[in-house]
Structure P
Amino acid sequence: MTNRTISVQKAANPLVELSHVEKHYGKLHVLKDINLTVNKGEVLVIIGPSGSGKSTMCRTINRLETIDSGDIRIDGEPLPQEGKELAALRAEVGMVFQSFNLFANKTILENVTLAPMKVRHMDQQSAES
């Protein structure tokens, strides 16, 4: 197998894939058999009423919340459970919370790339990719 074959296979994987994901908070069943595929470059909007599980689902993708059952994969790989691999994943995943504070004098792109540039010392082109 050549490197080219590997990268073609890697590109074929969904960027984020949730399969039969379940999450409970006590008796409250917040995520019920969630199946979701997000491909690289795809834009996704998740909407729903308060308490419907939107934030919980996003928090499971970067393991701020653990799932009760199901499978979550990033680029074809299962989510890391702990340690450096989990820290590396979290460094690549961003979230905008419900009570967000954007800089009004900046564009959305400038707001989104500000943290990677300031905290991770990325150049603008890398932060935008």
Structure Q
Amino acid sequence: MAKHAFLSDDWFAIIDQLVEEHGADIPNHSAILINVTVSDTPFGSEREMHMGADSGRAHWGIGHKEGADLTLTTDYETAREVFVTGDPQAGMQAFMSGKVKIQGDLAKLMAAQAAGVGPGANNALAEAIQGITE
């Protein structure tokens, strides 16, 4: 499969295909919606996306959604490292070093991480995402 720039329109289109192929099942009791603003992108402007979990399925896409539990703001390289690798430690280090700013319900984010919700929750999907991301 061809590689695509992280957060590009083509990347999001392939992500939808990978979810269909590998599934995006997560613990059913987890529900969270996160808006993400990514700065310093190679696209010449900020990129807005959303990600979350509801009814046992993970979801994400382009743009912000109404009613988000929290908003994360970070730079492109940090977002790529955290979301593509699916490494929760990378996310915690980025937060502690000030590379990730969080507004909203931090307790809900921590509970979702403890429940196994996040980019690395589905190993097959995480590996597939890594395989298509430049």
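No value in this document is a laboratory result; all are computed from the given coordinates. Please read these numbers as outputs of a predicted model, since none were measured by experiment. Cβ atoms are built from the backbone, for glycine too; each structure is taken alone.
See the values below:
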item	result
Comparison of P, Q - label where FRET efficiency 1/(1 + (r/R0)^6) of positions 43 and 107 (r between Cβ atoms, R0 = 35 Å, to 0.05) is highest	P
For 2, 8, 15, 19, 20, 17, 10, 6, 2, 1 (P(r) over Cα pairs in 5 Å bins from 0, in percent, calculated) the corresponding structure among P, Q	P
Test item: distance in nm of label points 7 Å out along Cα→Cβ at positions 19 and 59 calculated as 0.7, pick one of P, Q	Q
Relative contact order in percent (Cα under 8 Å, 6 or more apart) derived as 30 - corresponding label from P, Q	Q
